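The structures considered in this document are given below.
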Structure I
Amino acid sequence: MRTAPADIKGFAYRTVMRVTELPTVAREWRPDLNLLVRVASSTDMEALTQLGKAGVSNLALLTAEPSLYEKSEFPSVLELVEPLNEGDVAEVTPGRTGVHVLFRESDVHHTVFLTNRCNSRCLMCSQPPTRQDDSWLADEAIRVAMHMRISPKTVGFTGGEPLILGGKLREVIDAFATSHPDTKVDLLTNGRLLADPLLAHDLLSDMRHPITWLVPLYGHADFLHDFVVQAPGAFDQTIGGLLTLHSHGQRIQLRIVLVEPVLRYLPELCEFICRNLPFVSEVALMGCEPIGFALANRDTCEVDIFEWGEELEVSVKRLVRGGLFPVLMNLPLCTIQPELWRYAHQSISDWKRTFVAECDSCVVKNNCSGLFAWHEKGWRPATIKAIREG
């Protein structure tokens, strides 16, 4: 989630808003929407004031001019550095310096955060879970769906563990299905709670909106998977959840984060998947994000992917031989064998992705995933070097 530095005044509570320009207020306004209206001059300010006097509600001021901000009688946001864009869906909280951008139209990857709670404690978790009740985030996600003026091709739901929301998760899915019926949903979940038939029935019955369930699996035996996710019994629950999803005709992408205990038995895990879970649509092999719990478990999570090239190549070949489609994510092209490039995706979200000086002269940079922007606080997946010939 990106934050735009700003000063804030006049808001009574946390508010989801759509950024808009003054000339489009009349076209975009609805009584159930909150509009953050850009104002650049005293003339604009007078026009906004007249709208308020005419009974147009749920308006707030957005400006880069301190004088307009100080004089405003509207709830107001003063941009300090990074400007907000028209169409942004932003969250404004009283007392905070900065506005959270929840949705940006120009992004390639769109993610909606649903909860920070989780029933696992994965060794490499990039979003360490908390125990506080944050179920209000699901209601905020529904508000985000209402405030998005375009329907992206795909939106991702993530946490934490979204299944902890129970039936509320179905409300979020249905809200996006209503407001954005052509948008596909990628839902990241450990799948464990779907082993509960009651929850599975409430969540999956009559599900018509297209969803791909992104479910991690870290071992071909229970003790391996349970160790990585730090939750006894998780392997059996995850397999049960996968079988439940399959029985409801849901599309599944398995996700395997490439940390040391997983890489050590990666070919065996891929063989297990081919033999026992042939119904999955894809198997994603993912570089570890150097943040969160991964920094506290560097001895396990910090690996040089290039040194594990043989295991990675054998695993991809086993998946292909088994009729499954492998996807390589978060892995710069220079860290893997050229034979595997066809499976590599530009998977790191726009606002997370960066490149280093070594990449400037690389002929395949435009097709590369790049690095996580915070790799300098953690590590690179391997030595980065420019590729001179494509």
Structure II
Amino acid sequence: MKSIKDINFKGRKVLLRVDFNVPVDDNKNITDDTRMRESMPTINKLVSDGASIIIMAHFGRPKKGGFEPELTLEPVAKHLEELTGRKVYFTQELLGPKVTEMAANLKEGEIMLLENIRFYPGETKGDEELAEQLSKLGDCYVNDAFGAAHREHSSTAVIAKFFPNDKYFGFLMENEVRNLEKLMQNPPRPFTAIIGGSKVSSKIGILENLLDKVDNMVIIGGMRYTFTKAIGGKIGKSICEDDKMELALELMRRMDEKGVKYFLPSDSLIADDFSNNANTKIVPSNAVPDDWESMDIGPESCKMLKEVIMNSKTILWNGPAGVFEIPAFSKGTKEIATYVAEACGKGAFAAVGGGDSVAAVKQMQLADKMSYVSTGGGAMLEYLEGKELPGIKAIKE
């Protein structure tokens, strides 16, 4: 693996791609700088070596082509100064003579942040001419943007071809790749996958790719009701993809065939309204009254999950148990977070990915108890589906 760990970048101009697509409030204040802090080990290594760094990053989804003031990286530049304790040179001009001159004049240990790379329409199209223009700003390339690794964009994949012998993974990318490889290649057994989310259709690729790899498959979240209804259960108003019931039956048949044990929650917390103040009760998952909707797993399901998790050596958790964003329906997801952390404490390897799963472990301050918490939701999903990520492939080639 082409890591920066064993390379000294003194005197070099490093083009560094990061994922600084952070959330901001109405006043452009950053509300969660996790993605920035995750790339600080890479930035600190390059600075301490004596490199000058030209950082490329995106922010939001520009529509117009060209500068859009509401999507400028200026707040990011200011916060990066706070994180590094160094001046960050930033210009709102797009590529051109001034940017080229700024990059050329950077001294050892200095940092420059380019404006939102997605202001160039060619970025998301993987434009080779744009990639070549960018490549001329530096003499080597480091990709630390795992959150964008599934995109074949100019700055995340195409640019690497202009650095055939000088392209590397940053520490964040290296950590993600190593942990995902550990998860999917000869993991310690038993291997349990806990897959949630609202729709089967969004997780088909993962479910199918894991069939040959896991010992246990736990299906939670709204998607479980497509399975429950497919086998004759009554699900009330619970979310269901009727057109995916045949697929659900086929997946269960294939799991039986391969000897994979699959688990559907046996009981559910149901509500008569989609709100925190709704009336609730616990019922069997296959006996939800017509005017009620399942919002979370029940206590018996939590007991089942704990037993499965605590008997596992490898755990993949992607997706919440219920409507996690509403406090009254977050208990199942929080219980899973607790069990997975406990299993890690006893030597299991656990990987957590997906927005609500990651939010749960952070909310409960359990992130540092997990073996690995992925920074890239979409990228991790595509990796788990067995897809080759362009941002990883470009460095390995």
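Every number in this text was worked out from the coordinates using simple rules, so none of it is lab data. Everything numeric in this text was worked out from a predicted model, so none of it was measured. Cβ atoms are built from the backbone, for glycine too; each structure is taken alone.
A few points about this structure:
- For helix-only ellipticity at 222 nm (-39500 (n - 2.57) for each DSSP H run of 4 or more, over all residues; to 500) computed as -10000, the structure of I, II it came from: II
- With distance in nm of label points 7 Å out along Cα→Cβ at positions 210 and 226 derived as 1.4, matching label from I, II: II
- Among I, II, structure where relative contact order in percent (Cα under 8 Å, 6 or more apart) as derived comes to 15: II
- With respect to volume of the Cα convex hull per residue in Å³, for residues 98-217 alone, the largest value across structures I, II is given by II.
- Comparison of I, II - label where distance in nm of label points 7 Å out along Cα→Cβ at positions 90 and 298 is highest: II
- Distance in nm of label points 7 Å out along Cα→Cβ at positions 186 and 338 derived as 3.7 - corresponding label from I, II: II
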